[in-house]
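Peer 1: The structures considered in this document are given below.
What follows is calculated from the coordinates using simple rules that are stated; it is not laboratory data. These numbers come from a predicted model, not from an experiment. Cβ atoms are built from the backbone, for glycine too; each structure is taken alone.
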Structure 1
Amino acid sequence: MNKGDLTAKIASDAKITRSQASDALNSFIDNVTKTLKGGKKVTIVGFGTFATSRRKARMGRNPQTGKPIKIAARKVARFIPGKQLKETVNR
């Protein structure tokens, strides 16, 4: 399922226009992004938690040349599924 499919499904389920569903989905994505960028987490009970974590700097290899390269430290977005989502997926 891609963003267009999800927008259509939201519109159908909520009985709203695709434009309204698209606006709602974009608002959700924007707000989660802003919250994560601010260093906070977003928890949706029963679904999961969006959070950030730090990756340490490390050495890697250029796959074409085999030469070692330094990979810088960075923040990465993570999603931790909630208990209800895990149970539903594993049925």
Structure 2
Amino acid sequence: MANYKIEITATAEKSLNKIPRRDLKKVVEAIQVLAISPFPSGCRKLKGEEDVYRVRQGNYRIIYEVIDTKLVVLVLKIGHRKDIYKK
């Protein structure tokens, strides 16, 4: 199985810069795992969305879209669990 390319939206990148250092390393590692396995154990498909999933890393959530035709994992949002699902 080929590795996926990780792409991060500008919104997700800004959120990543706001995460405290003690949590940042684990969040980045979780994103890197998505390149090898875009559907790791514990990932959940979001209701009402097509090909959009979330994975938990401590108190943080990583919302991403899998584009199988291009072998791309597009990280859409990263945030604390209390804020991530609010629009």
Structure 3
Amino acid sequence: MSKRIILGVEVTNRVERASDVQKVLTEFGCVIKTRLGLHEVSETSCSPSGLLILETYGDESSIQELEKKLAAIPGVNVQKMVFGE
């Protein structure tokens, strides 16, 4: 069984960092199988922070590089879950 690697990506300032995060996600688009974005929104406000859940696919070195580049962005916190080790 191959490993299933899920990355949780917290973006603490979406307004300032969304474009930086998007550039990295686009660069590594071929190793992202599923992407889910979550943030609070209401009629009167939109949360300044957000959470991305990334289900990855492909070679582990590319996934590690994705994780490293995301974590290097100020205000971005990355956590990893690995299944099937």
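Peer 1: So if we calculate percent of Cα pairs over 23 Å apart for every structure here (1, 2, 3), which label has the highest result?
Peer 2: The maximum falls on structure 1.
Peer 1: Check the numbers for relative contact order in percent (Cα under 8 Å, 6 or more apart) across 1, 2, 3 and tell me which is largest.
Peer 2: 3
Peer 1: As an exercise: FRET efficiency 1/(1 + (r/R0)^6) of positions 20 and 68 (r between Cβ atoms, R0 = 35 Å, to 0.05), calculated from one structure in 1, 2, 3, equals 1.00. Which structure is it?
Peer 2: Label of the originating structure: 3.
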